[in-house]
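Read through the structures below before going on.
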Structure I
Amino acid sequence: MKLQMRTYRLSSADVALGRRLFALLVEVFDEPGPTSALNPPEPAQLSDAYLQKLLANDGFWAFAGFVGEELVGGLTAHTLPMTRAESAEVFIYDLAVHADYQRQGVGRALVRSLLDAAAEQGIREVFVPADNEDTHALDFYRAVGGQASAVTFFAFSR
């Protein structure tokens, strides 16, 4: 039986939903630990003003996936303006699906929603990093049509 779900792009009016979505991302990724640049505060600690500003930013994408009224997954991404042409690309930052709903099309629907919304804005390139050790993520992104490219990310933290 195919899962009946829907996706929704959050806006500045969705502060409470944004808080729930970001908490789900933290839960799925199991990111405990002290607050730092690499481990930001829990979503409950983010102010309403911050969340509203974030969700009002047209360059920030947040999609929620629902089964009925239950929030079961989410995706966040950022628009990156290019300098080689008058264009932009979208960088998928987080994609998470509650464990009870994984491998049922939720992640695929979230990615498809982002790809469609980006295309509506004339954005043709969307990319996402995945750790080489995360074979589940690698398999998923290949299954939804992603093409792997060899790249190394460097992180700078102060």
Structure II
Amino acid sequence: MREHRGKLSAKGRRIGVVASRFNGRITETLVRGAYEAFLQLGGAEDDFEVFWVPGALEIPQVLQALARLKQFDGLLALGCVIRGETPHFEYVAREVMHGVSRLGHHGPAVPVASGVILADTPDQARERAGGKMGNRGRDALLTLLETLDLLEQLRKPGSGSST
């Protein structure tokens, strides 16, 4: 059996991050987690750019604009949507995740990973943004880097790493 896996390296990678200011403390923690992991994996400070948008609904639109610029190797969506007492949560969560997913599947050929937290309570969100459950911003960056490397392997027949 041959297996192919992406490597975790940020060296030489340019990453564009679209982050929501709504629930900003949580999102800032996600951004910091992604940025620290980027640097630890060999990325350069200037190769990690963050674009702040007002809320989660704006994330897919700005991701799409960045993908069209073709200035980034990969894009990262970071934000936090917390359930309230109205059906607004379901609408926002569905639209954001659908928009990010649609871009990844049908948009310009730039890999996209999502670290948008969908939580029922602020406590759940904090646990996913640096608490007991880790940092989803960091996790999303690792997913993006691994995917980027695997896609590069697929573009170069015979050069993929096998295990």
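Coordinate-derived values only; no laboratory data. Quantities reported herein were computed from a predicted structural model and do not represent experimental measurements. Cβ atoms are built from the backbone, for glycine too; each structure is taken alone.
Identify the structure, out of I, II, from whose coordinates helix-only ellipticity at 222 nm (-39500 (n - 2.57) for each DSSP H run of 4 or more, over all residues; to 500) was calculated to give -15000.
This value belongs to structure II.
Here mean count of other Cβ atoms within 10 Å over residues 61-68 was calculated and came to 17.9; which of the structures I, II was it taken from?
The correct label is II.
Quick check for you: by Kirkwood radius over Cα pairs in Å, which of I, II is greatest? Walk me through the numbers on the way to the answer.
On the way: I: 16.6; II: 16.0.
Going through I, II one by one, Kirkwood radius over Cα pairs in Å is largest in I.
Upon calculation of relative contact order in percent (Cα under 8 Å, 6 or more apart) from the atomic coordinates, which of the structures I, II produces 33?
The read-out comes from structure II.
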